[in-house]
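The structures come next, written out as structure tokens.
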Structure 1
Amino acid sequence: MADSNQVRLRQQFVANYDNLVRSLTRRLGSSEFAYEALHETFLRIDRVPATTEVQSPADYIFRTAINIAKNRKKAQTYRVSAGEIDALIDLCDDAPDPARIVEARSDIEAFERAMAKLPNRACNVMRLMSLEGKTIQETAEFLGVSVRTVAADLQMAMKHCAASLDRTLVPRLGGPRPRS
């Protein structure tokens with residue numbers, strides 16, 4: 001019986017092939033998709049169980065091809081292309097996570113408290129040089145003091161803030177780094 005099923009289905013498939021292509025193309029909207037579905041259908045004909053009695057081979061082949069096409073379309077909507085995977089892998093989230101945001105806010109508040117405890121001129125030196133990016137010469141001219149006074153105030157402010165924030169102050173040779 002299985003041989004007769006397979007033989008009848010193959011004969012129907014070959015005899016009705018052009019008609020199947022036209023019907024599937026009309027139904028699926030793509031001849032390429034119709035050919036793919038028919039190819040898969042032909043491969044599945046061999047797997048029809050012996051216990052299955054196929055009464056209308058033409059309808060059986062057509063319905064199988066339609067089901068295969070539907071399953072492929074559904075699978076394509078769930079799949080992600082290689083280009084999309086690469087784009088997702090390359091995508092990095094530059095936004096800090098909530099824990100880092102809280103930690104940064106805490107550090108800023110601690111820095112503000114440390115700055116509030118500094119003498120007024122040392123606080124201005126730290127703000128002008130560290131936050132506004134002024135040079136030691138520009139800061140000295142702005143405050144009307146010597147470069148040496150600005151350097152001393154900056155060093156004192158840096159030591160105070162490092163101690164308040166429980167950070168290690170790394171001394172550099174040659175004074176502050178030049179700004180670009």
Structure 2
Amino acid sequence: MLLSPLLAEEGPGLVVQPYWVLVAIVQFGLLFWLLQRFLWGPVLTMLAARAAKIREGLEAAEAAKRDREQMRLDVERLLSEARREAAVLAERSTQAAEAAAAQVRAEAKAEAERIRERGRADAQQLHDQALAQLRTEVAGMVVAAASRILGSEIDPAKHRALIERSLDEAGAELGKAN
């Protein structure tokens with residue numbers, strides 16, 4: 001009933017002709033089949049491929065995040081090892097420097113003691129030489145003085161031996177007193 005006024009061919013109103021309705025339905029069916037076959041299938045395939053690529057990208061990003069975290073942990077571990085090794089090397093070098101300084105101090109002390117001993121020996125040698133020279137001069141003066149006092153020549157060799165013995169005895173007594 002609803003279509004009856006439309007199907008009637010009376011008047012200038014809207015008229016629906018069944019042939020063209022059937023043509024429109026066939027065209028719509030044919031267009032639907034063509035779209036599904038040539039457009040809808042490739043679009044769905046492309047969307048599925050794109051979804052797979054997005055999933056792969058997300059998985060790759062997650063894997064990269066895990067790798068980055070692992071690398072960060074490795075870098076922190078390597079840095080801590082390097083710091084520890086640097087501290088050990090610094091401690092070793094400090095100990096080596098202290099040992100070298102102690103050795104240098106010991107060598108310098110030994111060298112100073114050796115120089116001191118050589119100086120004492122040289123001073124003792126100079127003292128002994130000066131004392132021997134003084135004895136010789138004193139002996140010569142005593143012989144000369146005794147010769148003048150006595151007025152005759154005294155045998156210098158005998159008197160010198162006597163004077164040397166007396167000076168040795170006097171030196172020994174002075175050495176005991178000091």
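Before moving on, here are some points about what is shown:
- Answer label among 1, 2 for the case where relative contact order in percent (Cα under 8 Å, 6 or more apart), calculated from the coordinates, equals 17: 1
- Rg and Dmax of the Cα atoms in Å, for residues 53-116 alone derived as 27.1, 91 - corresponding label from 1, 2: 2
- Ranking 1, 2 by mean count of other Cβ atoms within 10 Å over residues 13-20, the structure that comes out highest: 1
- helix-only ellipticity at 222 nm (-39500 (n - 2.57) for each DSSP H run of 4 or more, over all residues; to 500) from the coordinates reads -22000; which among 1, 2: 1
- Structure responsible for 4.12, with Cα Rg over 2.2 N^0.38 Å calculated and labels 1, 2 on offer: 2
Bear in mind these aren't lab numbers, they're just calculated from the coordinates by the rules spelled out. In this text the structure is predicted, and so the values were computed from the model without any measurement. Cβ atoms are built from the backbone, for glycine too; each structure is taken alone.
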